[in-house]
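Quick heads-up: structures coming right below.
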Structure P
Amino acid sequence: MKILQPTDWAAPRGYSNGTMTELQVGSRLLFVGGQIGWNGLCEFETDDFSEQVGQALRNIVAVLAAGGARPEHIVRMTWYVKDKVEYVAAYRAIGEHYRATIGRHFPAMTAVEVADLVEARAKVEIEVTAVVPAGE
């Protein structure tokens, strides 16, 4: 994956403005549907925003692993949050969960505030696209 960053732009913090990957024969695309902050049994263990982010990220890693992928294969993330004020207030804790789960890998990201999510207790939903190079 190559990071796309216009030379005259300020560097983003915690994400990339764009990414590019050249697909080769045998490479795989993985699309992970929106993951929320509940565990594998579809049970919420917390209503804390950053803890739900941590669980959603762990869920993403589990789905990636089921497809033979790792966090460094993520090329795009889309975050849907119910409350942007709560999201911004939790930046530091979110960053800690992100680094602990995804590492220092920053794909292209979008975050949007939405009116609601399907699961009433969910505060965030994250979907990703990943590219696994041929031979991995």
Structure Q
Amino acid sequence: MTFFLLTCVLVFLGGAIGGLGRFYVSGLVARRFGETFPWGTLTVNVIGCAVIGIFAALFFDPASEGPSDLPLWALFVTGGLGSFTTVSSFALQTLALARAGEPLDAVLNIAVSLAACLLAAASGFGGAYALLGS
């Protein structure tokens, strides 16, 4: 199997697992907290950002400015987290809030998502980096 084909298979497998994870977690949160505000999407995006920060600290190679283990990066980050997190659902739900006459909720969703996701990615990276002692 060529390296490219192996990478494609790993992205595919990670995507399947990440998509199922998003379906489960966002549905669980939506059932628990309701769907008038996109809590499920916000939750998966913040979790995904924290985890990608951790993976960046674990796998990012400053010398090459890329992942040090491309197959694992392809499986967990490109495939898994790429399908677990969802900018398209975020955009659609924000648009739906605005169209439903809830412009403040739409702006709140944008602001909270951006701030929480950046903070989660930075925290994940910083925490993993500190634990690794690198």
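We did not get these values from a lab; they are worked out from the coordinates using the rules stated. Bear in mind the structure is a predicted one, so any value in this text is a computation, not a measurement. Cβ atoms are built from the backbone, for glycine too; each structure is taken alone.
Odds and ends about this structure:
- For -1.02, -1.20 (log10 I(q)/I(0) by the Debye sum over Cα atoms at q = 0.23, 0.26 Å⁻¹, for residues 20-83 alone, calculated) the corresponding structure among P, Q: P
- Parent structure of the calculated result -8000, given that helix-only ellipticity at 222 nm (-39500 (n - 2.57) for each DSSP H run of 4 or more, over all residues; to 500) is the read-out and P, Q the choices: P
- Read-out FRET efficiency 1/(1 + (r/R0)^6) of positions 4 and 28 (r between Cβ atoms, R0 = 35 Å, to 0.05), computed value 0.95, structure in P, Q: P
- Each of P, Q could give Cα extents along the principal axes in Å, but the derived value 50, 35, 23 comes from Q.
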